[in-house]
Structure P
């Protein structure tokens, strides 16, 4: 985009335009689908290309782009919501990996009656683990450490 006046007024369209611009810059093909509800804007790209470069190592590139899209979408606006970017189902595949690891950590915590520290992960990934284990009987979760080494700790609940 060449002019600030060309920038869309609606946050969801800002996300679409920025996401499509990055795809063009990386010479990747794909259609960006945007869905918006009261709590979030989700933009996903599907296509024939390998989106590994867009996703990056452990999702770091797409997470950084997601942050940029959120900042661009709501620049100058008071109302804000979550912005989620996805490429070829990466988020769902990553969720499956995280929940399987969370299950293993919970089992270890319960069977060994000890706390289990999971690998460091992004805030978004930590949220997935916390939400997944929130209703799991017998365990609690909390985050510990400093970024970028912040991790989820799964601990058995103390019996009263």
Structure Q
């Protein structure tokens, strides 16, 4: 049976390239990403940025330096998410003996926000124990207050 979850960060000062989110699939389940929204809360300056959704397959090293928001079930009464979520890791996920695969790359403007909302056929699946990051490729020109939410489904588990 599949269950839907969301995880968020709010009002974080972003001044470095980072992984906005890192999802780790449970050892006995798959996660499917349904949507990612990243917005900035304070700047009135137009600035371009690049986001990549990167799947870490096999042995990769998790990012660090951020927080661990709790994944919230979108249906009351569903169990806790079986994997883990990290947010705003300023040390990004890196390859070990596994592989990093870019599954989506998009330039976006801070004023309009980043909204990855794929059709069902374009949704990204992450195999058991693998990872997916939503990466801000380069640092913004100055510290910018940002917020974000990711919605995903746990299949199995």
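Read-outs throughout are calculated quantities, based only on the coordinates presented, and are distinct from any laboratory measurement. Since we're looking at a predicted model, the values are computed, not measured. Cβ atoms are built from the backbone, for glycine too; each structure is taken alone.
Give the label, chosen from P, Q, of the structure having the highest value of FRET efficiency 1/(1 + (r/R0)^6) of positions 68 and 116 (r between Cβ atoms, R0 = 30 Å, to 0.05).
Values: P: 0.35; Q: 0.85.
Going through P, Q one by one, FRET efficiency 1/(1 + (r/R0)^6) of positions 68 and 116 (r between Cβ atoms, R0 = 30 Å, to 0.05) peaks for structure Q.
When relative contact order in percent (Cα under 8 Å, 6 or more apart) is computed for each of P, Q, which one produces 52?
Working: P: 17; Q: 52.
Label of the originating structure: Q.
Work out which structure the value -13500 belongs to, where helix-only ellipticity at 222 nm (-39500 (n - 2.57) for each DSSP H run of 4 or more, over all residues; to 500) was derived from one of P, Q.
On the way: P: -13500; Q: 0.
This figure was derived from P.
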Origin of the value 4.9, where distance in nm of label points 7 Å out along Cα→Cβ at positions 76 and 108 was derived from one of P, Q: P
Test item: Rg/Rh (Cα atoms, Kirkwood Rh), for residues 20-91 alone calculated as 0.97, pick one of P, Q: P
Value 14.8, 45, calculated as Rg and Dmax of the Cα atoms in Å, assigned to which of P, Q: Q
